[in-house]
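Colleague: So, here come the structures, one by one.
Where a number appears in this text, it was derived from the coordinates with a stated rule and is not lab data. On a predicted model such as this, the values are computed, not experimentally measured, just so you know. Cβ atoms are built from the backbone, for glycine too; each structure is taken alone.
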Structure P
Amino acid sequence: MKNRIRMVGFDADDTLWKSEDYYRAAEAEFRTIVGRYVDLDDMGARLYAVEKRNLALFGYGAKGMALSMIEAAIDITRGKISAQDIHRIVALCKGLLQHPVALLPGVAEAVAAVAAQYEIVLITKGDLFHQEAKVRESGLARWFGRIEIVSEKDLHTYRRLLDEFDVSPEAFVMVGNSLRSDIAPLLELGGWGLHIPYPLTWQHEQEAEVDPGHPRLRVLQQASEIPGAIAALVG
């Protein structure tokens, strides 16, 4: 029996364009700055613990990361970090808000090809201003019927969005790099997931359990495979 696909959703960061690379570089610089005060093997883990604890307050994105870095730097150095180095941490996080939008290979062609066949939507999370700027700079906005910037991508959010779209889960495909945010919730709702792993993935986004043999899951290697994978779903 053929599947009837009505709408395709795309994640943004590390699905359409590079993002995690810049965050990893900022974290490396953070370790360099704080490493002048204390030598710790678990500095990355301690920073992540602060970030995770603060997600409910600050949400996702560079601004929340900046506040968590400052808090972690003060805690790790026991208040010894200088105002100058705090300023350096703020500056490197400002840099995250200004990084260029570099589309991943084949993305522009894949998005255009899918948009020619289906209604497509962009579903991303993070800081509103930053995500809006990246979408604008990407040049892809014209293809998307709707652009949704949400605070969290979970079961509740996807259920609400599908109700607003008036699309059943079985007729919806989500394309993304994160099993936790892009794939697992849709599979649980009864939708389809096209997972395109990215070489760098934030630890928080790896916290998901998805059966690799799930019948509605497809794993792709690159964006150019997206149109063909969707075509195969509808048979």
Structure Q
Amino acid sequence: MNILWLITARSGSKSIIDKNIKLLGNKPLLAYRIEQAKFTTIDNKIWLSTDSKKYAEIGEKFGAEIPFIRPEYLSTDDANSIEVVLHAMDFARNQNLKFDFIGLLEPTSPFISSSQLMEAIQILLNDENANAIVAVKESRPNTFFIQPHLKYLNILSERFINTKKLGRQHFEKEITPSGGFYISKWENFLKFKTFYTPTTIPYLVDDISALEIDEPIDWDFADFLINNKNKQ
């Protein structure tokens, strides 16, 4: 089996300037995903899809291939990841490259491990009915405790009045995508053009693996985790 790992790292982050190449610990954020993919023990390629030559040079330094510079129309705020993945897959087809899987790795999830990626692929490989596998985390709080932002907490109050046991242990575990990875069987992704189908498998990751860096407070927590690990 072989897989194309696609790491997507466009420039122009607004919440954290140059987030994808900012140093987390002693290396750029995108380098974590390259190293995770590099140490999966399967026949793979690691491509960095970026619109920046600077990002491309950094990615290449850490072991990613730069088969192309992502076109401008796929580098705007409105461009979605599916279009970016399909662009890379089309490029692979034009180069007569064939893969069994496509794996999307976004730089914002630096704490996923190579072993988690390998286990996810094996789970997907063993399920002939599954199309894809996606990293998920436990959703907190439970949606029982969520309502639209209205003038009053009328919806929540009605629920609380009618429910005596509000402890977390009394509610069914809910999950939500963590952003850690998205892996699909190659032909299935071309067919459905999404990682989310009725037979997509959820792969539950722990709280640290699930950390997704979107805002400065996320970065601060990731930096704390890295520094704490280095002290051990």
Structure R
Amino acid sequence: MTPLDLRAQLEHDLTWRLDELRHLRNLLTYEEKEDLRRELRKAIIVMLYAHFEGFCKVAFQSYVSAVNALSRPRRDVNKHLRASAMAGTFRAYDNRDRKNKVFKNDLPDDTKLHRYSRQVDFLEELDEFLDAVTAIDPDLVVDTKSNLEPVVLRTILFRLGLAPDSFSSRDGAIRRLLGWRNAVAHGDRKNGFTKAELSDVWDVAVAVMREALQLVFEAFRDGAHLQPAPGP
């Protein structure tokens, strides 16, 4: 996949989501009663969050898939992606109860030596781990937990080697959107939402989706997924 392929794929996904949201928002113009418009905004808030989380997840997982498709050895990708690609290795490292498929050597009988034994095994097999083809599990690394709050978003960005604070200026609006989605789901906010409240979170959610697209496109285009070349 080329960077332009990645961008085209994400633009197609974003377009149908925004079209659906606009069609839903346009229904407000046909409703004359404000109490009914407030109720309709509840549905729009829920759908807005669904597309906000859904597109961010698609964008970041598509970035992971594009990196995987390059079939580069782990040592060639940046340290964050390398760590994500080695998630299974780290889980096996922490498993000191038995022999496993990642670490070939049996642990010593003395449980006090298990930690040190794994450290030796890890260093012994490090070159093999780094030479393995990069294959990151998109579902594991891009886990929104069905609640894409700012700390979850920052965690995903960090694990992908992208700037964790990319959307920090919008933390407040993201929390409000998530909180209002949850409030509707829990049976709260029975009186719905005002025009100003919807506009507040609408503008931020759409902006973040557009910027997420641009962020992953530029990262892939500019080789941010690769390990920087050593200096002179």
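Colleague: Computing helix-only ellipticity at 222 nm (-39500 (n - 2.57) for each DSSP H run of 4 or more, over all residues; to 500) gives -10000 for which of P, Q, R?
Modeller: Of the structures listed, the value fits Q.
Colleague: Which structure, out of P, Q, R, was FRET efficiency 1/(1 + (r/R0)^6) of positions 34 and 170 (r between Cβ atoms, R0 = 41 Å, to 0.05) calculated from, if the result is 0.45?
Modeller: Computing FRET efficiency 1/(1 + (r/R0)^6) of positions 34 and 170 (r between Cβ atoms, R0 = 41 Å, to 0.05) on every structure in P, Q, R gives 0.45 only for Q.
Colleague: A value of 4.0 was computed for distance in nm of label points 7 Å out along Cα→Cβ at positions 114 and 186; which of P, Q, R is the source structure? Could the numbers behind the result be given before it?
Modeller: Numbers: P: 0.6; Q: 2.2; R: 4.0.
Traced to structure R.
Colleague: Given 16.6 as the derived value for mean count of other Cβ atoms within 10 Å over residues 66-73, which of the supplied structures P, Q, R does it correspond to?
Modeller: Computed on structure R.
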